[in-house]
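Next up, some structures in structure tokens.
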Structure 1
Amino acid sequence: MKLHRESKGTITVATIIFIILGALAIYFLKIWSLLIIMPLLVIYSLIFWFFRVPDRNILDHKENVIAPVDGKVVMIKEVEESEFLQGKAIQVSIFMSPLNVHICRYPVSGEVVYKKYHPGKYLVAWHEKSSTENERTTVAVQTLTNHKVVFRQIAGYVARRIVFYCNEGDQAKAGHEFGFIKFGSRMDVFLPLDTEIICKIGDITKGGLDVIAKLKEN
């Protein structure tokens with residue numbers, strides 16, 4: 001199983017803690033140490049599972065908007081996007097549980113024209129205000145069809161580290177990685193009002209594979 005590059009520090013710390021706690025359990029509890037070691041093994045295995053990088057055949061897309069993350073669609077509504085678009089947009093929000101793959105992918109192809117990191121709170125990721133009050137990053141891409149699409153990584157109550165690798169001027173390619181969020185979080189995508197929304201609330205998405213919307217042809 002291939003592991004994400006962001007796993008190194010977490011797995012190193014987890015390994016040290018596991019060895020120390022396991023050794024203490026064996027020393028003090030003898031045969032009863034299994035009551036401690038077995039749950040530790042489960043947690044240790046879940047950490048590896050969290051950082052997995054699945055093999056995915058990413059296709060080229062022009063007008064399609066691709067799910068940026070694995071998760072569940074929890075919100076589709078018209079909102080005011082005031083940070084970059086300065087106007088109304090359709091917001092599609094996808095919630096990621098700690099068991100989902102947490103690679104963040106570009107939902108569209110084009111040029112990165114804006115990025116900004118915002119420190120903030122750690123409300124639960126499904127809270128409506130988490131989009132504007134939690135720790136987050138905002139990225140905007142001008143697509144090949146001249147649409148502006150904004151997407152936002154949001155740290156949740158458990159996820160408290162956002163990583164993003166893109167810079168203004170970079171060429172974004174739909175379905176390809178631009179960041180990572182650790183341990184449960186949310187991704188918001190803001191689309192033009194005339195976008196055809198294909199997903200619905202409750203849908204389970206696979207990042208880089210599933211089409212969630214289609215931009216209007218210019």
Structure 2
Amino acid sequence: MIWMEQKEKNQLLEKIQGKPDLEAFVSEVLRQPEYVAELFAIIKSDPGKAKFYCDKVIRIVSERKPECIYPYFDEVAALIESPNSFIKWGAIITLANLAAVDTENKFASIQEQYFGLIADEAMVTAANVIGNAWKIILNKPEYEQDITKRLLQIPENSYLYKGEASPECRNILCGHAIDCFDKYFELAHDKNGILVFASGQTHNPRKQVAKKATAFLKKHMQ
């Protein structure tokens with residue numbers, strides 16, 4: 001791992017604070033992976049907006065070349081405890097991307113913590129896990145049954161909006177679950193349970209979800 005001198009770190013921070021073109025900077029990080037350690041340092045220490053830019057860069061790099069971020073798996077995992085929701089959500093997505101290169105099976109150490117967020121009372125937190133869970137299943141099929149079980153429980157969960165239980169939030173997440181099921185249905189052990197779930201959503205008060213459920217059943221019922 002290559003370390004940067006303090007002068008280089010300061011210059012990098014100044015550059016990031018200037019919000020350089022995102023695509024160009026991502027390409028630069030891919031060419032110079034020593035930047036990655038400093039991006040995490042900025043996320044941890046910067047009180048301003050630079051940390052959000054760094055989070056976005058890390059997320060994109062994890063999609064395109066996850067092996068660049070994998071050495072920092074523990075740093076990413078720690079960020080799902082961040083009090084800042086945007087940083088937490090970014091970490092959730094990045095961790096799902098890292099499943100593709102998790103040769104050391106590091107995901108096992110955060111399995112319960114990560115998938116437990118499917119039942120998190122904050123809808124957007126749950127949505128980010130639900131929306132990315134299929135990536136983990138495709139790369140780590142051993143987690144499929146646990147993930148499916150948790151997704152099937154969504155109609156029984158309580159999600160909050162402005163501090164109060166919100167059926168609408170739950171309806172939205174049921175739609176996200178159907179999208180997720182569609183990505184890995186052929187790998188699922190409990191196909192019948194998933195079909196029953198989708199059938200139950202064909203009358204969801206949220207028309208978009210009901211339409212999605214109907215299309216899912218048409219596609220997957222034999």
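Every read-out reported here was derived from the displayed coordinates using simple, explicitly stated rules and does not represent laboratory data. Note that the structure is a prediction, hence the values are computed from the model and not measured. Cβ atoms are built from the backbone, for glycine too; each structure is taken alone.
Observations on the structure shown:
- Answer label among 1, 2 for the case where volume of the Cα convex hull per residue in Å³, calculated from the coordinates, equals 122: 1
- Among 1, 2, structure where relative contact order in percent (Cα under 8 Å, 6 or more apart) as derived comes to 25: 1
- Distance in nm of label points 7 Å out along Cα→Cβ at positions 22 and 54 - structure with the largest value, from 1, 2: 1
- Comparison of 1, 2 - label where mean count of other Cβ atoms within 10 Å over residues 38-45 is highest: 2
- Winner on FRET efficiency 1/(1 + (r/R0)^6) of positions 142 and 166 (r between Cβ atoms, R0 = 25 Å, to 0.05) once structures 1, 2 are ranked, highest first: 1
- Value -19500, calculated as helix-only ellipticity at 222 nm (-39500 (n - 2.57) for each DSSP H run of 4 or more, over all residues; to 500), assigned to which of 1, 2: 2
- Comparison across structures 1, 2 (criterion: distance in nm of label points 7 Å out along Cα→Cβ at positions 14 and 70) gives the highest value for 2.
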